[in-house]
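What follows is a set of structures to go through.
Quick note: the coordinates plus some simple rules give every number you see, no bench work behind them. Treat the numbers as computed from the prediction; the structure is a model and nothing was measured. Cβ atoms are built from the backbone, for glycine too; each structure is taken alone.
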Structure P
Amino acid sequence: MNLLFIADPLESFKVHKDSTLAMMRVAQEAEHHLWFCESRHILWKGDLVVADCQPLSIKSSLSVWFELGEQQSRALNVFSAVQMRTDPPFDIEYLNTTWLLSAAKRQGARVFNDPTAVRDHSEKLSITEFPELIPPTLVTRELSAVEEFHKVHSDIVIKPLDAMGGMGVFRVGPDGLNLASIVETLGENGARTLMVQRFLPEIAQGDKRVLLIRGQVVPFALARIPQGKEIRGDLAAGGKGVAMPLTADEKRIAEKLAPILNERGLFLVGLDLISGYLTEINVTSPTCFVEISEQSQFNVSQF
């Protein structure tokens, strides 16, 4: 099989823990042929969506871990599968790429995750489809609405809708210190929509990443545990990743969502759970494959 990976520059990969690289290694070990390009190399040419891509070989060396062949222009519909693994943020160029991938799908390309489903699925707002599973939540541009939410819940977290890796996440405690300033800054004086949630102190035990693959639930989660005085468990924010079996509540939530999301064409999904509450549904480029595999001996990439 010929597999095309659309991803960030290979030089930017964190070789020791990159989930996309883990997928590439397993595919190569299964004797599939790998191809690589960046999203900027996807284009409409003539009457087809094509990729200016290169054959890719994964090496055992950590210092020089890949080898690329000569660039070729190939229609996306000739590949056995196209994996979109470009990291967020979901900006206008990410959106443009999904439109091109949707056109490629109409031409017969097999794209994972489905670009239309990705485009329709806000990783933060999508949780509102399942209100029984989420903590008290407010989505607004209005400072007055945030202030009222704070009066009710006292200890809250405020975050932008388009950030990743814990960027732009602020906690405001019962004293309300800097609440207006945080909302005005993050919300650009009402120009950007924010998500506000009741603070969950159980974050101290970890923000759990639960992976769904082809509608099946990976039986281990990665608890991303905040360090020091930090409230963010994201690995990009310095959190410590600890693999552990799913709890009964985590398994129940994951098994409820897995068939629903898979039916929509969301082949690979990363749920974020804190103390049994659903906080995000990640579909752009879910990670934590390597950490779970190394610590649990459950090979996520072969699942």
Structure Q
Amino acid sequence: MDEHGRWQPYVITPERAGCPPTADGLAGHLREVDVAALLTVHGALVFRGFGVEPGTLDPVMDLLLPNRLAYVHGNTPRTKVGDNVYTSTEYPAKYTISMHNELSYAAHWPSRLLFYCQIAAATGGATPVLDARLWLELLDPEIREAFAGGVCYQQNLHDGMGLGKSWQQTFETEDRAEVEGFLAGTGATWKWTSDGLRISQVRPATTRHPVTGVEVWFNQTDQWHPAGLEDDVARVMMQVMTPDELPQSVTFADGAPIPEEYVRQIRDRGLDAAVDIDWRVGDLMVIDNILVAHGRRPYTGDRRILVAMSD
């Protein structure tokens, strides 16, 4: 919390930690603290001033992420750059990425995310973070009631030629049986088509934190619904394709369409309430993926933020 009682990430510096301003100093500090407890209290931790470089990142990451996960069933364009380490996104720099909890549309999601700033943008490029409890509270009662029954996500993943990600990229495999084995444990329905894979899955719109029990907004409706996107390509797709043909779409759980004004309120109130993390080279941030949503502001110049996740 800041001096006005508003939620803020907890910033840890060498001075606050009482350790040398080095990656080794940070690693030593992390061995002495309960990161899980800190995340439950604060939701997000920013480590600043420790001079972490790509060559010293792995030992620190291992302490912050006990079990690094692959980005399986992820819908964001990323490049894998290490052992379950990815670029944060390759979405064009001129667009905002709205608030979301990672993989909240899926049956399984990471409990913890880590971001590392290798290259800071020339201008912009902040990562906004948001208390997901507050996001739920900010929505009109009409919207909270409408979403009480959950939502249905649909993906059309092509076979190598088409819009969006292929099923091979999404599941990091060329083996259809491996994909089916993964989906069999998710409650999703799916079918192979002439040009790829169609997946449909009903998920709740909110969830509760396993430790605190607090209820949070936890879905990606505004990112899966065309009305929530500012991308010019998305607008064109809306004009030439039906909802069933789009790379991804979302309805209420019963198949009823979600009003565009609901989608815009969800997107805008989340972005407006978020706290921007303006990156400095070497910064790390860890977030509790249930308590805290994240996004991205537009930017200019080069920007390279790496991301990893754990259960």
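For which of the structures P, Q does the calculation of volume of the Cα convex hull per residue in Å³, for residues 61-172 alone return 183? Going label by label, the one that fits is P.
Out of P, Q, which has the highest value for relative contact order in percent (Cα under 8 Å, 6 or more apart)?
Largest one: structure Q.
When distance in nm of label points 7 Å out along Cα→Cβ at positions 253 and 269 is calculated for each of structures P, Q, structure Q comes out greatest.
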